[in-house]
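A.B. asks: In what follows, structures are represented as structure tokens.
We did not get these values from a lab; they are worked out from the coordinates using the rules stated. Treat the numbers as computed from the prediction; the structure is a model and nothing was measured. Cβ atoms are built from the backbone, for glycine too; each structure is taken alone.
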Structure I
């Protein structure tokens, strides 16, 4: 096992990793920007080092500063969490060069899955269903028009090196294609340093369903069931649950799990990862991408399986075998996660950074709160606005929803606007309660009462 781990992230995921390290009795080093000097993850860690000014590029994306800090503090492993450098193959490769273990898959796997077009090609070759579309980049507008006509409108243009909902444009007709292509390429270049894009047919009113996998270096691969992630605004997830209310048959769950395991084996995957699918109303699913990191929504899977995913990540990186076998993984009850953002959930999710004057979180049986803030914390404007995740488990979906409602009603966050009221409205929505959801749910089912949410969807 490792002697010391550097956590190259911030907020709730940094706190979550530090908690897992404590259970494994591994000392932790936190890194922080000048804006995060007083943050909770800094206080929790055994050691903490400032690595730069507030902007992400100068701190949490500053590879030389992070590597130097790891070497100075004698860390033999780095956990990147999610976002930031977690899916940067060059960072994983640099860690390997300095003999620091990157707690994630090998660099070549991160790179292979980071190119979405190449990932689609690999999945097709191994019998994993993919959304109809191109497997190579779009060369120019003329090429795009030809492909779109063959696929049939509407189509998506997506960044080949993308993720997190960036570099994506939905095109309804040929007249809009040229402008959408230029915008998607520019966004891809800005966000990922690579303007390459590919094209997919739009699947009408799909569910976004993903499968959690774990794979060690000894050839063992398991899946931990599926998560429903269809509640999204501008391609950003807001609520996740497991199991998916759209996966009603055990045969579909088995096929999803088998496809995810096959995808992991196809690329020689190691560590925790997520295979993401679109699920149509006929029960057909299509691979869209593989996330080579821990997901924000991993707690719902932990709640229904009892498997500590972050702990498994660390053990796998240390060369140990999985602590669970597929035949001994059981799915019990239902879990829901609400992402609480520093944003006005009833006004198009406008950001609301600032000082938190009051922070009271729910508790009780089946209630978990993952957070990186407390009373007195300042939410900077430089980073993702998520400040907490409330996760509730109960014996079935109806009772899990009821528990989440009670939990959110008892939550008190003062000084900033949040998405708590939005989530309460969502939980009371009749369509949501019946499990009739898809990726356009917020736009189609929650507009009204003087509010308009954006028109963008997956």
Structure II
């Protein structure tokens, strides 16, 4: 409101402003002055309204940001708790064992926690706990709060593998109705676990090698590559020497994946871990079933220790789960232990295992070596060294039997080992230098 006054007095002006005036004009007034004052006040009013609107928008944005920060802090807190829980379940606290081999694996995992970017290749038979090792590497490291993404390479169709690993953009191919991230991007700032990597399609191996070397992935149908920070942990139960020799697996990809290798031995080679591992599984299973943990009797434990466990720790868990159901809350007896194989087959395997376990003592007592062991030493004398593949071809046995014999000779000091894992070479002690 602009008011007009004939009295240019302070009291009159104060009264005019008190009742709501924003400006005044004295008589006699000029029309041009009135129009200029009105225009100025309209402009001032418009700017004031715009400023108020911007202030309201700013306040709303600040409110949204405060809410987002609160939600982020809450989410970070929950994620930290989740990471702690996952570490308790899958990290080093989830490992149980007492054998020297087990302690060596634990120490290796602890060292890897300090090297967050080193790719790791885990080898071993099915059921030995390769994924557990991979999770322990992840959840104990600096990227524990990032995602852990397991991928079974043998279960991915070859025609979809590239899209699933690297992603695609809308319209890249028939059926690509929207943009999609691949495994590498989904595991960003975390760990991508490539299980059964030895079964990866050959066409994908070259693309995987490029991604590992460059640290970049390119979605199908997209011109530019994307930088990713993803740790790679791979696992397989294949013999990489044979796969590489046969052309099924790229040698350069193997060396890129195997910057550090961990060989997880089968359960039959670390029988000292069976009692503590069995009680651990019973504790976990009893909690899951809401049951009181039963006693594991000496007879049941003897049956477990006498078995070769071709299915390794996974088979041990399954055997104990059935025993837990059958014992009906009472102590677990030998009669509650049922193995995968028939009683006759289990007995034959158990007898064979017992003979192998007793063989070292018998050899030292009689002074003679078993025929297979003698053939291995003769081969080494002639060729200079032997590995698992050569041993298998020499004796016509599987890689598990070959591994057992080589390790047995190494433990007895009749062979020495150079290298580790699948690339171990065994020589005569005097030939090591």
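A.B. asks: Which of I, II yields 0.75 for FRET efficiency 1/(1 + (r/R0)^6) of positions 101 and 285 (r between Cβ atoms, R0 = 30 Å, to 0.05), as computed?
C.D. replies: II
A.B. asks: To which of I, II does the computed value 17.5, 52 (Rg and Dmax of the Cα atoms in Å, for residues 37-140 alone) belong?
C.D. replies: Attributed to the structure labelled I.
A.B. asks: Using FRET efficiency 1/(1 + (r/R0)^6) of positions 117 and 381 (r between Cβ atoms, R0 = 41 Å, to 0.05), single out the structure from I, II with the greatest value.
C.D. replies: Answer by largest value of FRET efficiency 1/(1 + (r/R0)^6) of positions 117 and 381 (r between Cβ atoms, R0 = 41 Å, to 0.05): I.
A.B. asks: Here FRET efficiency 1/(1 + (r/R0)^6) of positions 45 and 229 (r between Cβ atoms, R0 = 25 Å, to 0.05) has been calculated and equals 0.00, so which of I, II was it run on?
C.D. replies: II
A.B. asks: Given a value of -16500 for helix-only ellipticity at 222 nm (-39500 (n - 2.57) for each DSSP H run of 4 or more, over all residues; to 500), point me to the structure among I, II it was derived from.
C.D. replies: The structure behind it is II.
A.B. asks: Ok, one more. Kindly point out which one of I, II the value -0.88, -1.02 was derived from, the read-out being log10 I(q)/I(0) by the Debye sum over Cα atoms at q = 0.10, 0.11 Å⁻¹.
C.D. replies: II
A.B. asks: Of the structures labelled I, II, which one yields 1.2 when distance in nm of label points 7 Å out along Cα→Cβ at positions 205 and 389 is computed from its coordinates?
C.D. replies: Considering all the candidates, the number was obtained from II.
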